[in-house]
Structure P
């Protein structure tokens, strides 16, 4: 039996947007404009499960909550293998490499918008609201990033800055940024890992 028109309208109005979460980190500002890498981790309702998975991997591999640059190579490699090879993050990890300078904030915003749009297109999400968490974002930057994402058509619920060691998904973004950077700089083992993860759609270049 078909619903009367008024019930169809009511059902449409009551449809809640899907909650998305986008965790963002970057690397390369120290290269003086030679390259700038932005990583965005986009997840949906599985966020809590993935955070628990990451925390367990951090404990088991000995990496803990420290940044990529502060952990030893063996521990960081064990962590990457533990969290990326099982493919829990398939279609959720996005990165973009910029070269030859540019405004870092603008480049970051563009990568965020592209990552969220690709994720929602993949899962056919027409109604959504994204909470965007960016490593080190402060003060007026929060307002500017929110405004610029809105101008790019991204539907946001909240924009906020986070400390680089405060969230397991931000720590994942930090580690992936380290992996992409090493591959970009020609480190053979990381290039092979990047290629493998690209083929498996775990890493997605924007």
Structure Q
């Protein structure tokens, strides 16, 4: 079966944003089947709707299925995997700027706080996630204005993730940070498949 990768964008982003088109093109050149689904109502990400949209996009996950998430897209992947039947194994995941906590700058107004709250408070059964996910690489930036660097340690603790630290790349998106290519994400996928 052909290797598949699903790239899940973040809050207020789209499949055409950030470094997603660049990574999609690079992986397709290598023979991957790549999907970057448009998540519903990206300005107001909702756990149930986003997990359902990812499940619909993936269909039947298996060992040749890989995931790349950015920001809240990382949690979407984790919460999707948590709900899979126990017998299913996927290939691995790359989590870019993924958050379990947020700095105050990310939730300055009441609307942002209300949107973020379920993602920050609804528990995750990490043992269920680990059962599906053999390898995880978390990419963090040392000057992310929204995500505390300490979340990298949480990805390590909860998922035994390998941590990659980017220098001065902010939240690693195109809007505020001008990041339209992310070689560390491509390298991380190569490491997941043992290239």
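None of the figures in this text is laboratory data; all of them are computed from the coordinates on show. No experiment lies behind these values; they were computed from the predicted model shown. Cβ atoms are built from the backbone, for glycine too; each structure is taken alone.
At-a-glance table
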| item | result |
| --- | --- |
| For P(r) over Cα pairs in 10 Å bins from 0, in percent, for residues 51-98 alone computed as 27, 62, 11, the structure of P, Q it came from | Q |
| Computed -15000 for helix-only ellipticity at 222 nm (-39500 (n - 2.57) for each DSSP H run of 4 or more, over all residues; to 500) - originating structure among P, Q | P |
| Parent structure of the calculated result 31, given that relative contact order in percent (Cα under 8 Å, 6 or more apart) is the read-out and P, Q the choices | P |
| Which entry (P, Q) yields the derived value 0.50 for FRET efficiency 1/(1 + (r/R0)^6) of positions 27 and 59 (r between Cβ atoms, R0 = 25 Å, to 0.05) | P |
| Structure with the greatest value (metric Cα Rg over 2.2 N^0.38 Å, set P, Q) | P |
| For distance in nm of label points 7 Å out along Cα→Cβ at positions 75 and 147 computed as 4.2, the structure of P, Q it came from | P |
